[in-house]
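These notes open a run of structures that come right after.
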Structure 1
Amino acid sequence: MSDDFIQQEAPEPPRIRTLRRLVTALTVVLTLGMIIVVGLLVWRLVATPATPPLPGTVALPAGQELTGYAQNPDWVVLITRDGNGAQYLHLVAPGEDTPHQSVTVTPLAE
């Protein structure tokens, strides 16, 4: 066989070349987009919000027992109940051991 029988590759038509470049660009953009989406998901799911510290001990009034609490960065709210069934909210500043303010909770009249 001589070299005359070897056919050279035909030139690529312009439309096929454009299509090939568009598909390559789309592949690159989709790959980068997936990397960004996965990175953002990992970043948001791994990050933990800073929680304010709970006070170690809080001096509650005598005869009241703790039934619940809530917290935000500025205050800790302690919910207590006394022997008569009355409920109280006590606001405690972070790092303090005594309530800053106490409020009696009265049920709604029905």
Structure 2
Amino acid sequence: MNTDDYLDLGDDLEITKTTRRASGGGTWVSGRIAGYRFEALVFPEHALNPEWELGDSRISKLWLSRIANKETSFNWDRGIDIPAASKKAQAVVDFLAAGLAEHIYGK
């Protein structure tokens, strides 16, 4: 993979919906980025059990689907269910994990 391929990743990030959960905290975030749709459950603080969180992201659930064919390209639900289907899908997951919580909560 050429790192230049993903230098502009995130330029087209579009958050289409945010819904704060009534119980249990967290915010459901829906959006689009780089030809994918995603839904994520994001929290303002880290998980009590680090294994429930995607890396150090404050994301406990992340679903990623290619818009072109509607196939699930990645799924994390307090653990990996479906690994990234491609290098591009993994780059999108890494991008979201690196900054989605900060974008939503401003910290």
Structure 3
Amino acid sequence: MEIRDVIHEQVTSHPVVLYMKGSPRFPQCGFSGNAARILSLLGVKEVFAVDVLQNPEIREGIKDYANWPTIPQLYIRGEFIGGSDIMTEMYQSGELKQLLAGLTND
């Protein structure tokens, strides 16, 4: 299976997918930590987190898949949302909470 197919399967079969460095509990960079913290603050029930440091093919493939050069990358219901900075802006405006409706603990 091509790496693009693996990524497509991941983002379309899980409601919330975060490609990051490390894990939500042990992020390996500040941007990934920020992304995981935002999802936690919003009460997301379940995040399918992919540690790109564990798989160089996914690390490079995800950049091509979304045509986005940086990690972390957030997908909600199969749609690419953005990275840490965009997540922060959307969190502050309330837009991210709306996108996650039905996937949080509130």
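A few remarks follow.
- When relative contact order in percent (Cα under 8 Å, 6 or more apart) is calculated for each of 1, 2, 3, the greatest value falls to 3.
- For -6000 (helix-only ellipticity at 222 nm (-39500 (n - 2.57) for each DSSP H run of 4 or more, over all residues; to 500), calculated) the corresponding structure among 1, 2, 3: 2
- Identity of the structure behind 13.5 (criterion: Kirkwood radius over Cα pairs in Å, calculated), options 1, 2, 3: 3
- Among 1, 2, 3, which structure scores highest (criterion: mean count of other Cβ atoms within 10 Å over residues 69-76): 3
Every read-out reported here was derived from the displayed coordinates using simple, explicitly stated rules and does not represent laboratory data. As the structure is a computational prediction, the values presented were derived from the model and not from experiment. Cβ atoms are built from the backbone, for glycine too; each structure is taken alone.
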